[in-house]
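Bear in mind that the values in this text are calculations on the coordinates, not laboratory data. Keep in mind that what you see is a predicted model, and the values were worked out from it rather than measured. Cβ atoms are built from the backbone, for glycine too; each structure is taken alone.
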Structure I
Amino acid sequence: MLNDKVALVTGAGSGIGKQIALKYAAAGAKVIVSDIADKGALAVVDEIKANGGDAFFIKADTSKPEENEALVAQTLQQYGALHITCNNAGIGGPLAHVGDYPVDGWEKVIAINLSGVFYGMRYQIPAILKSGGGSIINMASILGQVGTKNSAAYVAAKHGVVGLTKTAALEYAQQNIRINSVGPGYIETPLVKDNLDQAAYDALTGLHPIGRLGQPEEVAELVLWLSSDKASFVTGSYYNVDGGYLAQ
């Protein structure tokens, strides 16, 4: 499905990003596995190689424009092209009402979850154009469509990602770059499993009409489809994968 393609995934050392990287590799792509954490990302590279795939780790902090620029440059140095990117890196941030929200927390969440997506596309798009076109998927959230209490920075950033994605998609629609966003519901990642007691976990589960949390692989399947030529007429769209959360 992705033979002869070069794909880049940020936040690829665990959770959803890890599964996206694994699926890209299984579909035939050469994969740049990027994260700020070496250990998890290198383990993903090893897993891809053990399964016969081709992958390479590049450390990058997506909140810094110069590191996004270097990430793309190193990708081109390693594989000579760039066709697919998934801007997945993100954080949850502090929990507080707007009137009490820590300013440094706001700045960090916006820097990673929104500015990081812009910085990524800023340097990815010229490389993808030179490579003949491709696909960009930006990781939003169900909270890119609705609000929730105590997460002002996260909600604002994810709404911003959806709007930024639409704008970029319109700008490059006639230059063979498709750009879409994905909105997961609450997904059973280590971040969720390791930080919630049973009561909180059950409460989160109850928010989803399907009766459970999502799995990272389920989000990755959608990202894989959007990245491939099977989605050749899809751009500027927001796709939720949320067990019915937004249907309520």
Structure II
Amino acid sequence: MSTAKVALVTGGNRGMGLETCRALAALDFQVLLGSRDLDAGIEAAATIGGDRVEPVKLDLGNPADIDAVAQVIASNFGQLDVLINNAGIMIDGEGGHSSAIVDADIDVIERTLRVNTLAPIMLINALLPLMARVDDARIVNISSGMGQLCDMDGGNPGYRLSKVALNAVTRIYAAELDPARYRVNAVCPGWVRTDMGGADADRSLAEGIDTAIWLATAAEASGSGGFYRDRKPIDW
């Protein structure tokens, strides 16, 4: 088994994913930077430097990539301490089409659910045997306030539904896995200045990843099955 803690971050080649990889590497984790395009992952890892970040090809739409990543981790490290399901898409309304549910493109909703909800399930299940080898495994699902039922609004039905479902996935795993050994939580990072959030967003990358890093690493982040923003529980 590896002497360093090992973390996998999906969608790690840009935005919050890359900043998350950078922060975990600074905390002496061995980080696998998951990227749909390996060349983009290699370029992203080079911006961090050092030997703590290893790019891996991980197209969440390709089950073979998920199996391959599990094999790489098993062969090279023998364990996985932290999984951060960061990768996600928001494609409602692309191509000038309406993003209202009354005009919904069901294919868009299905594509979004596959990446944002179903892929994390497949990835978690593939990696659980490796996470079972450590005493304090952490799974952090990057969700959104757009998936809060308590504050549900219109528009972007694919994205909203996928995040509601990801929150349910979080709760189900937290209920089924031993809370003494696994901590499974969801995070709303807020409106962050990324390609998805846009330049007008009110949060920096550092602010956006803070709660996810806390849940992934801090001893005091001891609960499982929670939904957090700014290190505090929020309503579902």
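Computing Cα extents along the principal axes in Å, for residues 117-204 alone across structures I, II gives 43, 25, 21 for structure II. For mean count of other Cβ atoms within 10 Å over residues 109-116, the highest value in the series I, II is held by structure I. Structures compared: I, II; top value of distance in nm of label points 7 Å out along Cα→Cβ at positions 21 and 69, i.e. the largest, recorded for I.
Can you spot which of I, II the value 4.1 was calculated from, given it is distance in nm of label points 7 Å out along Cα→Cβ at positions 29 and 197? Of the options listed, only I reproduces it.
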